[in-house]
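Each reported figure results from applying straightforward, stated rules to the coordinates on display, with no laboratory input. Remember, predicted model here, so these are calculated numbers, not experimental data. Cβ atoms are built from the backbone, for glycine too; each structure is taken alone.
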Structure 1
Amino acid sequence: MTYCVGMLLDKGLVMAADTRTNAGVDNVGKFKKLYCWEHPGDRVFVLLTAGNLAITQAVVSILNEHEDHPPEKGDTLRTSATMFQAAQVVGDAVREVKAMDAAHLTSNGEAFAASFIFGGQIGTERPRLFNIYAAGNFIEATPDTPFFQIGEHKYGKPILDRVARSDMELGEAAKMVLLSFDSTLRSNLSVGLPIDLLTYETGSLKVEHTKRIGLDDPYFKMLSTEWSKALRTAFANIEALDI
């Protein structure tokens, strides 16, 4: 399994994914689940993936092949005029893989399980963020709900629900996202380090800030320790129930 978070801010995007795959307690692997396409000065796209690894890798491969060898009909990430059209390109790639593999998966008792968070910016259009489902359809983030989660999301959701705002600074939002990962890592063994983190600044049209956070990352260790202390202090300072 995995855990991914994408957040849409007035000032840009924060995107993060863990790297653990789990096909049983004795079959744990590490695979990248954050992918980026950029044409500096023109467009930037970031994709987070969760679900069946064979499906998600096939979707990414189709997107890459279409970048290098555009199909005769239809848009590619490189030719899409808007982020909505680019999200449709990703959805079409999901449907293409489903057409090839869904029946075979079903016949073996497996579901076509995959989900994606797709964000980026094209030209002067504002950055946009989409949650793309296994059917290839999608929804878009709004100021009321400026983040999406896929994978093992339940443990990391409370802090996002309480704290996330679209007007946050990139660094503050990245801190919050990492705390969401810290909570998930503590409660779910199917999510694991390292974490791939990307922040994108609105209007830059290039990727400048990426980071892989491993077990010995000093900032993440400090963040986890201080958050635990803060929670224990807050708990101790709240009046106990009178029973």
Structure 2
Amino acid sequence: MAFTSWRGVVGCIKPTLRPGGLEELIRMLPDGIGVLPLFLNISKGTTDEFKRAVTPYEPLIDQLAEAGCDLIHPEGAPPFMLLGYKGEAEVLERWERAHKIPMFTSGTNHVRALRALKAKTIVGATYFTGPINDVFAKYFKEAGFDVLGMEGLDVAFGDVGQLSSHQVYAFVKQAFLKHRKADAIYLLGSGWRVLDVINLLEQDLGVPVVHPIPARCWEIQLRLSVRQPIEGYGRLLAEMTAG
């Protein structure tokens, strides 16, 4: 590798060409952690498109492995969750065995984060509607959680980034109030720009919130043996709870 970072380099595979999540992650990560991003071009957000998406990750994983990354993170919850919790684990194990590099997906990251927060009963919020939310709920049930609801906000896949954080706050709050026994809130997807309301949701509703970007930052740190708490994005990252 021609260049590196002194605390380690993570290779990220972004499933879409959507701006936002990558910049937010890079700003959030501690100094000394490098990010090498590659991209797929999932654009429609349909179940059929997600089902076809896993194989195209493989040449990008090969490329990141050849570049000498210390850690590889194939992002995107839906493509892997459609495989099921066990099916996803089998794919991840095969990739790690082939490249001898640790890897984690969005799904395994979210499961690890929820477990670190001692969550057992969760309510989820997504920007998808219809049967795919049942797939997401099944994934977390297979991982051992009691899923009280996986509520979907009706918005076009390409317009998710246009939602205000206040709109998302109101939607998530409404979802939680329908399932008050949940001991954690799970937000699926990096597309909505809501980092500024994570602390507010935790404060108002009294439960921790797992959002993909802080959870990603948290696990990248742990995987690279870094432990630098970061305030402002929820309890998980502020406390750097061990997974």
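By the measure relative contact order in percent (Cα under 8 Å, 6 or more apart), tell me the structure among 1, 2 with the highest figure.
Biggest value here belongs to 1.
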* Structure fact -> Matching 1.1 (distance in nm of label points 7 Å out along Cα→Cβ at positions 183 and 207, computed) against labels 1, 2 points to structure 2
* Structure fact -> Working back from 32, 23, 16 (semi-axes √(5λ) of the Cα gyration tensor in Å, computed), options 1, 2, answer is structure 1
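State the single structure among 1, 2 that was used to calculate distance in nm of label points 7 Å out along Cα→Cβ at positions 7 and 143, giving 1.8.
1
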